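So, here's a batch of structures to check.
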Structure 1
Amino acid sequence: MCGIVGAVSGRNIVPVLVQGLQRLEYRGYDSCGVAVHAAGLQRARTTSRVADLLAQVQSERIEGFTGIAHTRWATHGAPAVHNAHPHFSHGPGADAGTARPGRIALVHNGIIENHESLRAALQAKGYAFASQTDTEVIAHLIDSHYDGDLFEAVKASVRELHGAFAIAAICRDEPHRVVGAREGSPLILGVGKGEGENFLASDAMALAGVTDQIVYLEEGDIVDIQPGKYWIVDRAHKTATRPVRTVQAHSGAAELGPYRHYMQKEIFEQPRAIADTLEGVEGIVPELFDGIGADGAPGAAAWRVFKEIDKVLILACGTSYYSGCTAKYWLEAIAKIPTQVEIASEYRYRESVPDPRTLVVTIS
């Protein structure tokens, strides 16, 4: 799962960006990178660990007050430096093969479904591509809409994007600004406590120790952070007010500790995780699954829902899919109910036959 960190500050923000990536390493990644505004745009990327990225930015003395950073799991394009984020725009007539930065730098989580048609349209306008990613399309698209205001360029661009995305962008011509947007992928705003700082991240864990004042952006939100201020517009591009919540994210839970890798860490933590989940639970009863609605009212009675189902469909990817396969054995052996497990990334692209008497369980 990819990770995003972005920041504006009155101090060198690179150590905070890299530390944020280190706190997101538990998600897994195949490449990582950082871009900052320092009398223009500077960037460092690697297919090695975040520790190697830190060594690179230190050796190249990359510093800046405004920046974005990213850990990537490859979707489009192989794990390679030229496919790693952040991506630069390369306007008409530019040579994407050079190290010279373009006007826009961008990081992105998610998948842009219409990237091929957008790529063709941008190439027709003279934009040169340096990667095989869908993400680079967004950087060029924002550049194509840019007319002196990054916020307006992002607003215009997201109208053309189909799919899931969380993005953070900076511009060579606006040194104290980061603009983010989300649709189908999480993105949060961290309200800073000093130095005029504000932050963006895909996970509150990335900002542990930096700020505990978190704003959870909603679907379709676009956010503009600048030193000492921020504002949000909703899907209709109207000013939106989102509550600021105090979130105590503890980075220790995401640290590798004595383990060789994060999969080993998760395996050894499973007994404790299950015990913590079931703490205070006296028997597994349907009422455990009665949720609370968005309006704060009690959800539908789970026992009634369970009585009306004939089978279970589990949707998940990766190790979550393997967990679903184990759950299938349990559900069929204990509950005696037929259970189907499918890979979610494949299920969403095929024509399925919905059944109102099937309980759908999604695992992340």
Structure 2
Amino acid sequence: MKLKEYVPGQRVVFERNPNYYVIDKDGKKLPYLDKIVYLIVGDINNQVLKFEGGELDEISLQGANVARFKEMEKHSDFTVYNIGPDTGTMYIAMNMNNRKNDKGKYYVDPKKQVWFQDKNFRQAVDYAIDRKNMVFNIANGLAEPLFTPETLNSIFLNKNLKGYDRNIEKSKELLRKSGFSWDKAGHLIDKFGNHVEFDLYTNAGNTEREAIGVMVKQDLEDLGMKVNFKPIEFNSLVNKLMASLDWDMVIMGFTGSPLEPNGGKNVWLSDGTLHIFNQRLEKDLNSPRYDFEKRLDYLYTQGALATKFEDRKKYYDEYQKIVYDEKPLIYIYSPIRIVALRNKFQNIYPTSLGGVTHNIEEIFIK
């Protein structure tokens, strides 16, 4: 396909490329489709309404909608496909940045720096998160708790890293190790007497992440933390994360690959453009690294240079172990990917790696 039209905030249109080199067994040039239109919608509810209204032909379903779509499937013009664990990940990140902006002001409040840079604090947050409850209530059971940056269908998944249940007492023990305590009202205070209060962001309109945010807020308030949950418009959130660096904690997601961890180098290399938990702007690229960041830099470099699967697996197993221990990102759950597609399309061969329309050049309309 080649780009035909882009209308900001509305749609992107691709048209058939007559010079595409692949032909079918009858000598006909691919692709069969004349055009593909991607609609840009404001939120997930709007996406569902557009599919039900016939404006969309394909939709990825969140757990809350699957049962209703399966019932609708019996008397509708679409099929619901279960294509296994999603290749993407959802996570909680804390802003571990300890640098200053051009005006000499810290990106992150110094007292919050002490919390977020404390491994015990990050692990305490991790143990307080009730992943099983989120899987049951938000994903309608169509997910599995996740504890590593590699997804459950990844050939590089480190299976020695075991999951665990929520453990508030373990969280409190970790906090006490770092000098935290609780006042008479049950509010968490640090060793300097500061009440633990911070903002938690996600992108407004993503109902799944908003629901996770509500539950994370509740889970952390069980530890005496005051959490100000703030869903905001996506572009504003991206600006906070990537430009102003003015944020405390966030719920976001990354797409991923079950076949190649090096695709995540932008996240894990310390100078990566998506090194979300300790983002470095161009002026900060030579600033000091945490020890575990230095090790991740080494492992990702060596993993890219190695050619044998067994050799690469050792490097990528260790990187997962570091993330598992240090908790720069706290993973939540891995959804099962459910997709609905109109029955008018032929040559549909769903796979867990490529989804439903991976062979788009071969798909045609009946």
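Each value in this text was obtained by applying a stated rule to the coordinates, not by laboratory testing. Since we're looking at a predicted model, the values are computed, not measured. Cβ atoms are built from the backbone, for glycine too; each structure is taken alone.
Side notes on the structure shown:
- Entry that produces 13 once relative contact order in percent (Cα under 8 Å, 6 or more apart) is calculated, selected from 1, 2: 1
- With distance in nm of label points 7 Å out along Cα→Cβ at positions 27 and 235 derived as 5.1, matching label from 1, 2: 2
- Among 1, 2, structure where mean projected area of the Cα convex hull in nm² as derived comes to 20.0: 1
- Parent structure of the calculated result 22.6, 69, given that Rg and Dmax of the Cα atoms in Å, for residues 19-170 alone is the read-out and 1, 2 the choices: 2
- Read-out mean count of other Cβ atoms within 10 Å over residues 115-122, computed value 20.9, structure in 1, 2: 2
- Computed -9000 for helix-only ellipticity at 222 nm (-39500 (n - 2.57) for each DSSP H run of 4 or more, over all residues; to 500) - originating structure among 1, 2: 2
- Largest in distance in nm of label points 7 Å out along Cα→Cβ at positions 51 and 75 among the labelled structures 1, 2 is structure 1.
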